[in-house]
Structure I
Amino acid sequence: MNKTIERHGGNVIADVLQRHNIKWIFTLCGGHISPILTGCNELGIRVIDMRHESTAVFAADSISRLSGTIGVVAVTAGPGLTNTITAIKNAQMAQIPVLILGGATATVLKDRGSLQDIDHLSVVESITKYAKTIKRVKDLQPSLEEAISTAISGVPGPVYLEIPVDLLYPEALVREWYGLKSSGNSMPWWMSRYLNWNVNRIFNDKNKTFPKNTKIDAIQNTTLHIQGVSDMLQSAEKPVLLIGSQALLIPEKCEKLANAVQILNIPTFVSGMARGLLSKTDLPIFRHERTKVLKEADVVILAGVPCDFRLDYGRAINHKAKMISINLSRNDMYLNRRPVKGILTSPSAFLIDWSNYEGNNTNTKWESWHGQITKRNSARETEIIEQSKLSTEYINPMKLCISINEHIQDGDIIVADGGDFVATASYILQPRSFTGWLDPGAFGTLGVGAGFIVGAKLTHPDSVVWAIYGDGAFGYSLMEFDTFVRHKIPVISIIGNDAGWTQIARDQVDMLGDVVGTKLEPTEYHKAVEALGGAGYFIDNENQIDEILIQAKESAQSGKPTVVNVRIGKTDFRKGSLSM
């Protein structure tokens, strides 16, 4: 149906997003935000409607991680926003820029009991870098520019803009809503005057434009530190480099970062999205026995890695070791343990610059140290293979992961969403591209899977996306298979189904002797996916694995979102792994 519509606030927002090369906006529709969606649709910005607002934010999050362009989500007022809280906090802790556009009641109805009217800013201020209410149409563009600039500068993070509904719809329609176009005297003169003043305030100078905001936060001059760090490494006998997700915030720098790691030749461990560096098999990166290595190291370089629970609050590192921390966040740099040298800058930029420093002499150093770590790493690999051969009820999860690894190819992307099974997979699965590994990050959030899948497939349409799920975590994503079908998002989802919240049960049963709250049913998730229009497969015998994985891959490549529900047994591989 073609209908001429007066230009409105949603068009202004769409214009700004287009100028920032935004290709997708994620949402669950609501009357408060409809003009944003229609405005984006008119400009060819693809509107991806999800089945839950948190999934929409996770999808925007993954767009930022994989494309280098900020992800954008629009949610309606009240519960539309409150449904996003976990996902926004996850983006904040993972240091991912996301723009959240939130609907709100009309300006004149604020705090008067309007539908879904709450104090949105107080809800999000502690979990965003920037939160603001826009009160005039002419402020839409500069506020968006400021929000986007804030999100991507310094330590990246989520930002929120509250946009009242009467800023978004056409002016004539808003005046009609306010009763200002009525010929009758249906309201007192003073109310009519007040409402007219309010509408005029909203729409005055509505066509005013502002230049694009290009603010960039100042960071340290890294050249002042490179010589000092290089000198420290020359005298080191057992150095270790830890690289975290922050080093991969800019995807186009990944190749240069990988080259830097190779040139520096420091024994390296990676975590989070930095696991994508494992796709380059000729780098000095190791996967196993990190704790033992850190206890023996004499110099430890943390590149975008804080001393949080993942490093036992700094206690995992030899207390005599000299620690260098390179981080965009001053708080993360000094968290729990003070480094001998703290460098406030982009970890990837520093490592790249350092690798080009003429005073380096590291290519042939530390051969004995490399050999020692290599031997340990190989021994652990052998141990994992041997453990994968042990008989368990149903399928040994380690055997399953080894088989999956043989089917993943160059350019594929792995999405991780779960606890025990996914953590097991992280020891075994090999990422096949720099952006080939997506996990939630430090917040340990379950439910990221569906959103991450959407973002991965949109940004890398030629890649096969492998989603590795625990059966508990899969419950968060199940309904989004409807979204995958509607928007033609093929994926291969592997569910390690052991009918329980095993990561919690491991320690709860040992410590407290009770399984309460940790048991699930061996649900036939594959049938539910089939009912939603996808393809479903079931495996309960290891002889079926290869054949069904081949079929699942063919199904996904034909365009169908696909799930493989695998009944797995229990092992002691991750006994005592509960993090606090």
Structure II
Amino acid sequence: MTTLMDTVDQPSLGARVKQRISSDERVMRVCMGIIALFLLVAVVLPLYSMMAKSMEDRDGAFVGLANFAEYFSTPSLFFSGINSLAISLLVTFIVIVTAFIYAYALTRTCMPFKWFFRLIAIVPLLTPSLLSGVSLVYWFGNQGIAKDMLFGETIYGPIGIIIGSTYWVFPHALMIVITALSITDARLYEAAAALRTSAIRTFFKVTLPGCKYGLISAGFVVFILVFTDFGVPKVIGGNFNMLATDIYKQVIGQQNFQMGAVVSVVLLVPAVIAFTVDRLVQRKQVALLSARAVPLEPKPDRRRDMMMFCFCSFVALLIILMIGMAQYAALIKFWPYNLEFTLANYNFDVANGGGWDAYHNSIKMASFTAFFGTIIVFFGAYLLEKGRGFAIGRGVFHGIAMLPLAVPGMVLGLSYIFFFNNPDNPFNFIYGTMTILVVSTIAHFYTVSHLTAVTALKQMDDEFESVAASLKTPFYKTFFKVTVPVCLPASLDIMIYLFLNAMTTVSAVVFIYSSDTQLASVAVLNMDDQGELPFAAAMAMMIAYTCATARLLHLLITRKLLRRTQAWRHR
């Protein structure tokens, strides 16, 4: 029989839960502080060093805004900003229109071979942006097979940059627009049909408003990618200067680090503005589906379906021609005089780009990035979403986690030179090693991975943590036994995302690699600089082969793991 004294001595269930939560909170806050410190060292402090360097002269003396005044008074540098802005706006318009029609065909029509068009559309994601520039040289360069199609214009300049940029950013916009068009309520279209509303009016009153936030987000993503891209203008830009190439020229060509920092700040500002506006616009988005929503099923329309099939076929053909030319160039003995096939261009050890070691370094770096990056990102997102209290600290952590999305790779890479190459920096020992490449790549692609993890964690009820606390179960056991298995699909997606981007990135690592850590994507750049285009095409295709293989393995492994661990998702 329970006595009154026993009742008094026994702590209540609520008290035990509170005690467990308090204990877990202390550990979780320490872990969050460690990850926040990683982001502080990997993003915030390097950016501060870069901004400080922009206000110094070559001797390190503070000169205020004198460097910026020199920049804006130099016509060639000033017009680089105008060029970058104009090209970015034009490419954004072209890509958004193309991606919208393509996505509309995949989601709202009954055209045949949708699976094929979806597969082809992701091909540019598997290649570095440099590949499109190399391919365009073979198509429309001085010795290109289709150079007469430009009617006397040269591909080395804005025309080449627009075509190359459109190719490699297209799938980024397409994925966002497909998601936006996939979420709709069929009842809206049924109401429009009942009111005898014309197809055009329905399009402008129902379809466009329903996906406007997706289009806006895709537009900002494309703008930032093109505005900050280095690969395409470096290979095919010729004498047409842009901000990203100006940074490279100032740092590598003239060793003018102060002016390179100034251009980096100029490049950073529009990217931050675009990112901020996009975040503000997304806050206005409201739910488009209710519990009573009816999924939209497209109805066959022979004329519309055929028109969309022709359009998608044209876009798919352009993508195939782009990567097909790069593959063809990688197998030709001596363009355009000896068109016999050979594998000699894959003998990278005789080229000036770093040899096969560069390719092996890329695989190593991408693997480390995928493994450690997934652990850091997912655990950080878990601490943010499932932690209790400490609202201010969690808000600051989320803000820092969102910052890398607005920082161009070139800016981050240059910032690492100023920060980690400082002898007084306690982290100076990682400069010139594989570690700094992994850290920079994780930091560069942190935000998208973070948002993916947060989205997956939001789908889990907080009752899991409450029940675990009531059972005196430490949070880390709940994390490994419940959270990780439930969110396994999202974790695998984060891993392949980091791997693919680590294999193809150029801008984030071009300033911080060493002779022992040269990467395949940088090797493509160096081979192009040396005029060894066949080797550059072959190395770019090796990156494409690796990314395609990794993607295929990811699909196979994911399917096998999900069958074993996600059976609860199916009845």
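What follows draws every value from the coordinates through simple rules; no lab data is involved. All figures in this text were calculated on a predicted structure; none of them were measured in a lab. Cβ atoms are built from the backbone, for glycine too; each structure is taken alone.
Some observations on this one:
- Structure with the greatest value (metric FRET efficiency 1/(1 + (r/R0)^6) of positions 37 and 173 (r between Cβ atoms, R0 = 41 Å, to 0.05), set I, II): I
- Identity of the structure behind 4.0 (criterion: distance in nm of label points 7 Å out along Cα→Cβ at positions 93 and 437, calculated), options I, II: II
- Relative contact order in percent (Cα under 8 Å, 6 or more apart) - highest-scoring structure of I, II: II
- Entry that produces 19, 15, 12 once semi-axes √(5λ) of the Cα gyration tensor in Å, for residues 261-332 alone is calculated, selected from I, II: I
- Computed -11500 for helix-only ellipticity at 222 nm (-39500 (n - 2.57) for each DSSP H run of 4 or more, over all residues; to 500) - originating structure among I, II: I
- With distance in nm of label points 7 Å out along Cα→Cβ at positions 77 and 205 derived as 2.6, matching label from I, II: I
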